[in-house]
Structure formats: C-alpha cells, structure tokens
Structure P
Amino acid sequence: MRLLDLFCGAGGAAMGYHRAGFEVVGVDHCPQPRYPFEFHRADALGFLSEHGAEFDVIHASPPCQAYTGLRNVTLSRFGDAPEHPDLIAATRAALRATDDGTVYVIENVRGSPLYTQIILCGAALGLPHLARHRHFESNVLLFAPPCQHRQNKYTIGVYGSRPDGRRVSYRRHKLCRVANSLEEAQQEMGVDWMTWAEITQAIPPVYTEYIGRQLMEALG
C-alpha cells in the first residue's frame, strides 16, 4: 500500500504510517534533509493534483499556525499576530477531487476548521506525559482511545524556540512544563532523528501508526 504524506515536515506522521506497513512518499515546499523516506520538494497541493491518484492513502497536515492557542494569546495581548496560511478547506477540496476511491486523512490542531472525527493524545498511546492533542478528519471511519492525562501528575509540552523546563503552566489543575532538553523532547515524542524546531511542528509517530493500522484493516 502506498501513502502520500503532504506537508510532511521531518516525518513524524510518515514514520507511524511506515510502521503500520505503508510505503510512504513525502512532499513539502521546504527542504527536509532528515525526512526518513522518499521525499519530493514541491507544492503539496500541486503534487496532489498531478500524482494523487497513484496512491492508496493520502495524509495531509496543512500548516497549523493560523489556529494555535499561541496565536490567540498573541492577538489578545498585542492586538496583532503574524498571518499564516489557512489551507484546510483547499486541501479538503483537493483530496475529494483526487479520486472517488482514495482514502484520506487530514490532521491539525484544536481550533482548526476540521470536520473532526477523532482526537488523539499521547497518554492514550503509550506516551504518558505528552501534552499534544491532535484532531483528525477522514473519509474512513476511525476510532480513538480515551485520553488518559487525568491519571498522570504532570504533562510535558514540546513547543517554543528552545527547551526550557523552567517554563511551567497549569492546565486543568495539572502541571505542564516544557521539555528540559532536546533529548527529552525526542524521547517523549518518539522522534530521535529530529531537531528541536522540527519536533515543535511534528506529531508523534504512534498517532499515525494507530491510524495506519485501522486504514490497513479498512483497505483489506
């Protein structure tokens, strides 16, 4: 089974699908020297239009910065925030236009205009301290285990310009801190080949491995 990984970044999603049994091809408009599989530097939606029908499954992770909580905080504090591309609607339309039989998955953050089908968190998938909820939309029925963060005393976030374990906050009465080091971030996310900047934009491979196994079963 072949899977096209659009807006692929450094390959967090790709690694999970690979572990689920897919042959993965990544596309991103930026160079991705640490992407672990076949990679094409190209416009994601342009590549989809030209080659999408060659794949059994298409995964897309359009830029999330336009919807993040950090952008909302910046707006509330300063009355302005950098503009970021909003590509979810265009991505969805392009995926639906590709081929009637092509399975697709779109991933993004809370606050994005996805038709959210499932939400995954690290605590439910073997990453007990990871605070990284991600939303998924698909044209295949997907299932998700319940979030397990309430069972843990603290959570770890991987965001910002650098590791800094002194940065702490409380979310729903639970301590959340930023990872102390690159090594801790790599371990918590399960991405030992990525830089800090790449990790902040990535999703853990266990998320897409979990989804990928469901897709494999659905595709027979």
Structure Q
Amino acid sequence: MFDHRLSVAPMVDRTDRHFRFLVRQISRKVRLYTEMTVDQAVLRGKAERLLAFHPEEHPIALQLAGADPQSLAEAARIGEAFGYDEVNLNLGCPSAKAQREGYGACLLQDPQRVAEILRAMVGAVRVPVSAKMRLGLEGQETYPQLARMVERFAEAGVRVFIVHARSALLAFSTKANREVPPLRHGWVHQLKRDFPHLTLVLNGGVRTLEEALAHLVRVDGVMMGRAVYEDPFV
C-alpha cells in the first residue's frame, strides 16, 4: 500500500489533473488528491469529466464532499471503479456554499452523522476511506472533543486521518480560515500519541520540506498545499 509521508492537499481550482500530472513528473512518490468533488455532481452523470485521470498520477485519492451517507457511498463506489487508490471525505471546507448544502466543516457539528457517512463509505468500497478534518469549530474546539471525534470515526472504519491543525470559522471566508485560526500542530502530534494504531497526517502551515521532516518524527505524514502550488519544486 502507498504511504502518506508526503502528500499534496486537495485545492479547488488548483489540483486539477493537469497540475497533478505536473507534480507527478517531479515526484513519483508524493500522494496526490483531487479537487474537492461534491457527490451529487458525480451522481448526476458528470463522473467522466470530473474523475478521469492519467495512470501516471497514482498514488491518487479522490476527495468527496456531501452530507448523505448513501449518496456518498455510491459516489465512492464510482470513484473506486475509476481506479482511485483512496477515497477521502472532506470535513474541513468552511465555505458559505458548503454550509448551505450541509457538507464540509459544518458536519463536525454532528459527529454521529459523520460516523454514519464514513461507515457507509467504508462498507461500499475496498480501497481505504480517509477523513480530512479540522480541529473543530471555532469557540467549541477542545482537544478532548477532537480525540472523541477521531475515536468515533475510527470505530466507523477509518484508519487514515488528515488533520488541518486549525479550527474552522464558519462566519469567515475560506481565505480567512487559512490565516486567522491559530495553528495547533501540537494537537495533531498528541493524536498520534493517543492513537498510535491510526495513520495521522498533519496539514496546515507547512511551507518547506525541512518543516515537513521536523513533523515526520511525530506523525505519519505531512500534507502540503499552497506552498506546492506556488512552487512545485519546493
């Protein structure tokens, strides 16, 4: 199985198949993620346009967003049929559109529903299902609460957690959500200590490979985003 030591974050309007192919020419081992893809778009006949990718892109994960367990399970099945190595659930997008449609970070308000979604997805595919999440919602987040969510989602069958080390500000823009909430890398390090059997990938604020290596002594992987988009040779 491919490892998660270094991966490129899913970024809307950035990590399309052309950018991913470019990154793959630079690194054969980095794990790639698609742009966030809403389940309903996949189910409404746009799968070929949204999900097609070049065989050289492996290892590659499909990131899905949605709020209905059965719809996400079906979208995951379609993704697996296209050949993706992993299916990832977005639990971090704080955009107004995501909130209106009930997916992304706002789902963290209902951990039971998230567990139902993940259980349905895990049951629908043979490839690994992972979760990409924030620390919680601003003003409500505590480490014990985060640990309980991870434990609950692991009970649903998830073994890989990509944790953006910031809380989500639902009243702010997506740009502000990358800048305003403080980074709490220590919380992700603590998750690995508390859940050594799970794969913990740290995301958020890592700009260089030197920084990534420093975190890799404490977690299983590091996911980098805009630093790679701005300079794929980083």
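A value of 0.95 was derived for FRET efficiency 1/(1 + (r/R0)^6) of positions 5 and 109 (r between Cβ atoms, R0 = 30 Å, to 0.05); which structure in P, Q was it taken from? Source structure: P. Structures P, Q were shown, and mean count of other Cβ atoms within 10 Å over residues 21-28 at 12.9 was computed from Q.
Give the label, chosen from P, Q, of the structure having the highest value of distance in nm of label points 7 Å out along Cα→Cβ at positions 53 and 101. Of structures P, Q, the maximum of distance in nm of label points 7 Å out along Cα→Cβ at positions 53 and 101 occurs in Q.
5.3 is what came out when distance in nm of label points 7 Å out along Cα→Cβ at positions 45 and 189 was calculated for one structure; which of P, Q is it?
That value comes from structure Q.
So helix-only ellipticity at 222 nm (-39500 (n - 2.57) for each DSSP H run of 4 or more, over all residues; to 500), computed for just one structure, reads -10500; which one of P, Q is that? Don't jump to the answer; show the numbers that get you there.
Details: P: -8500; Q: -10500.
Checking each candidate, the match is Q.
Of structures P, Q, which gives 0.92 when Rg/Rh (Cα atoms, Kirkwood Rh) is computed from the coordinates?
Working: P: 0.95; Q: 0.92.
Label of the source structure: Q.
With mean count of other Cβ atoms within 10 Å over residues 93-100 derived from the coordinates and found to be 14.6, which of P, Q does the value describe? Among P, Q, the structure yielding 14.6 for mean count of other Cβ atoms within 10 Å over residues 93-100 is P.
Throughout, read-outs are computed from the coordinates displayed, never taken from laboratory work. In this text the structure is predicted, and so the values were computed from the model without any measurement. Cβ atoms are built from the backbone, for glycine too; each structure is taken alone.
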